[in-house]
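Multiple structures are listed underneath, in structure tokens.
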Structure I
Amino acid sequence: MVRNSESQSNEVKKGLYLVSTPIGNLGDITLRAIKVLEKSDYILCEDTRTSLVLLKKYKINSKLISYHKFNEKKKLTRIIELLKSRLIISLISDAGTPNISDPGNILINECVKNSIDVFPIPGPSSVTSAVSISGFSEKFFFYGFFPEKKKLIDCDLEMLSKLNSSIVFFISSKKINKIIPNLKKHFSGRKILICREMTKVFEEFIRYEVDEIDTFNFELKGELTLVISEKKFNEKNSTNLNESDKKLINKMINKFSTKEIIDLINQEKKVSKKEIYNYCIKLKNEN
């Protein structure tokens, strides 16, 4: 990834900022996040008590407004009025990137309707942190928290089990044992990474084969991030390249690398990588 040079302007523009905050270790906050929070006229906090720990550490004295899933609609009008009066307002969650399984979507859409600028301040995220150390496919689908109804869980997992990518879930440690049978039912043959207390003193990364995972007989604390590995295909069950596949490869051969072509073909169905590779080499030699 190419990094751009620092922005020419140090000005914090008027508008709404979604500021990512540490998921555990308070040292993980970015310098830009601190600056924006300092310049904010108001900071919307999921839980002011939790946020004050971070804000006091960095001597940030901006005014706070409690903003969570139970009052976000009620406070929407007031916040939009504040933003229309050309103030700087930041939204933070208890941990990580706002609006990722946290309040914020209603406010963002209302800002868009009212032509109010919305800016992201990148930073910590349990989703990308977990995927980065999983060792699974870099292509991932983020699901978030499981629904309460068992029927909905089974329906969603059945659909997700068909995806050939890593899948990321959030779950309370109190509910992990209840969901394990569902995971074994729908993700047999895959691996799972369970992340808890990430970046904190007692952080732990637990790795299992999904088929071998059993209910925990000890207490896990806090919210967990689960990563399920990509679907594994049996090469013996691979289909052969058909004429349609060959036409598609002919169109891609001068635009993509052989590896990219193999990945693209295998997104739809499983074809022998060796067969795709050999056909690509044949076309390149003909050219």
Structure II
Amino acid sequence: MSGLYNKEQAKRLFSVIAMGASAGAIVGPSIPTFFVASIGTLNLLLIAAMLLLVPIPIIGKLEHFRISHLDTGDVQADLSREQQLGSNPFAGFVKFVNNPYLLAIGVFILLYVFMNTTIYFELRKMLGDLDRDVRTQVWGGIDLAVNSLALITALFVTGRLATRVGMSATLALIPLLMVGGWLVVALSPAVAVLVGLQIVRRAGNYAITRPGREMLFTAVDTETRFKAKPVIDVVVYRGGDVATAWLYTALSSTLGIGLAGIAVFAAGVAAVWAAAGMFLGRAYDRVSEED
């Protein structure tokens, strides 16, 4: 989407795109929540696999739409050799490590991954004693609540937030909520509190943080978008999964820190995450003003 729309269009439309994702994600968890007993857990994987085929023809339609309908100013239909991306396979890594703006996005993603990993591991630990089908229903219920809340937020909040108060507030909002949420968990380390925090975090990510994060790439050139962005989305994101899992294991198993202690530590990480979001938002606004 960052290759289809310019910066002004992104602020208006990325929340609408997020609504589409949330609407589909509401249907998905509804299936295991209400029909897992009759369908079976393993058969859910077959349904998911078939649904992955649906977006393939849509991709071609979007490419045609980009050329024929969108007035973005920098969209060109001429794909001559002079306009093709460079062939250096390491260009994305070079651009990433040499660009403070991209490095800040990488730090922002890494801190987000820490939030995701920590909550997931703690929830998995708390729900581990439940029956398998019950766990499936609980996780499905969480997904249903997350995507319902995300849909409402994307419809009424995200676009107005990005256009009226700027990117700094948009990117820092969920991290700041996480600071308060983790402190509540530290004071009351119960499964219901952690489930509530997970719902708020994921809904806020889908409706606010993720669209805002993708808007950041409308401020870079095509070469950077298609070469450095995969480095961030794959290497930093998935590498961050592994690194934060090790960190969580060190905190919980090696050092023996309980949920309350981990929650305090995570609140500090969330504060750094909020600071990174504010830095990125200011950098994005400066680029927009220069354009």
Which entry (I, II) yields the derived value 6, 22, 24, 22, 17, 7, 1 for P(r) over Cα pairs in 10 Å bins from 0, in percent: I
Source structure (of I, II) for percent of Cα pairs over 19 Å apart, for residues 25-88 alone, computed value 59: II
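When FRET efficiency 1/(1 + (r/R0)^6) of positions 97 and 217 (r between Cβ atoms, R0 = 35 Å, to 0.05) is calculated, the result is 0.55; to which of the structures I, II does this value belong?
Working: I: 0.55; II: 1.00.
Corresponding structure: I.
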If relative contact order in percent (Cα under 8 Å, 6 or more apart) is computed and equals 16, the structure in I, II: I
Structure responsible for 14.6, with mean count of other Cβ atoms within 10 Å over residues 137-144 calculated and labels I, II on offer: I
At a computed 5.9 (distance in nm of label points 7 Å out along Cα→Cβ at positions 201 and 241), which of I, II: I
Test item: helix-only ellipticity at 222 nm (-39500 (n - 2.57) for each DSSP H run of 4 or more, over all residues; to 500) calculated as -25000, pick one of I, II: II
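Taken together, the values in this text are just the output of simple stated rules run on the coordinates, not laboratory data. All of these numbers come straight from a predicted model, not from anything done at the bench. Cβ atoms are built from the backbone, for glycine too; each structure is taken alone.
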